[in-house]
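Below you'll find the structures, each written out as structure tokens.
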Structure P
Amino acid sequence: MPVALSQNPKAKIGKDTIVMTKDSIPVIDLSEIEILSSKRYRSRWRHRRITRLIYNVKKVYPYAKTAGALLRMYNVRLQKAKNDAERKKIMKKAEEEIKSRYSKPLQQLTFRQGIILIKLIDRETGNSSYGLLQQLRGKFTAFFYQAFARLWGYNLKSRYDPKGRDKEIEAIVRLIDQGRI
């Protein structure tokens, strides 16, 4: 009859084994794996919807990753700034650089890709797009951009919900990170 470790106070725990009375049990740490099966959808419509979602996420995910990296880089620069004038100068330069580099490809995104991008930016940065604008550009500018976005059907305040509404997007992002799609 096996004796549980918690019931045997005389058990010795080694680096690679547990010794219990006369038996030794090897301890092996296994890395965590995630098993995701490819689903077969009953309806053609559902299959097409998921295929389209995968395409959209794969298209905008690199932009979200870049946004997260740029935000971290500019936050470091802003923290090193000596005064507000220097911060404004850094932000102006950053805005010009981002506009020149990314405005054309981002303008070519579809409506749905824009919504996914807003959510993925929240995932990467931990802040909604509205919160980032408010933090970096000020409340008035954030309000202006939010009002303009609402006219086009976007909501910069929308949050990423990986366990609820956005669980399919989260699964796709994890598959992309693992290199499986």
Structure Q
Amino acid sequence: MAQEEIHSSIVSPQGVWWKPVGAQEKLWVTIAFIWCLILFAMMPFWHLKGGQNPAGIRSKVDGEAFRERVNRFISDYRIGEEKGIPVVEPPPGSEIYLMGQMWSWTPIIKLKQGAEYTLHLSSVDLNHGFGLSHINVNFQVVPGYDYALKITPKTTGEYKVLCNEFCGIGHHLMIGKMIVE
């Protein structure tokens, strides 16, 4: 390769390397820009009417205080144990607690179909992701914050709670469970 053919970002290439934008390209860039503006304007509508971004109640919480709430919740409503994880069955309309920590979700929660609950999510160690299998629910669970969400289970079955935020070497084992009867 000859020395004259080598270019760098400091020295611009010789010859015609830039041409004015053609009419068709201008048209498509304009259409794409207008479409972006339309989608941006629709965001508040999707948030309020779409249902995919549920508005919840956020508050600050000390990690140990949240752990105590979860332990109290477990002792009040415990009905058994599954693979070392407590299983709880709270009454309809109650506050329910789910704690993320390396590498588990505690406890396993049994809920009644059609009853409304307030689900409190938090982490006591580091960021975790809360994903409910087969349902479009996805939250970032951050230590020091209690995220409360009103839920009403509509269909029966077992739902896996997945961590979708990498949290270390045991991340793939962080699978919890919600049971709706």
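Observations
- Comparison of P, Q - label where Kirkwood radius over Cα pairs in Å, for residues 79-166 alone is highest: P
- Ranking P, Q by FRET efficiency 1/(1 + (r/R0)^6) of positions 31 and 87 (r between Cβ atoms, R0 = 41 Å, to 0.05), the structure that comes out highest: P
- Rg and Dmax of the Cα atoms in Å derived as 24.3, 75 - corresponding label from P, Q: P
- Comparing distance in nm of label points 7 Å out along Cα→Cβ at positions 71 and 159 across structures P, Q, the highest figure is found for Q.
- Which of P, Q yields -20500 [helix-only ellipticity at 222 nm (-39500 (n - 2.57) for each DSSP H run of 4 or more, over all residues; to 500), calculated]: P
Here, each number is a calculation from the coordinates, and none is a lab measurement. Computed from a prediction, not measured in an experiment: that's the story for all the values here. Cβ atoms are built from the backbone, for glycine too; each structure is taken alone.
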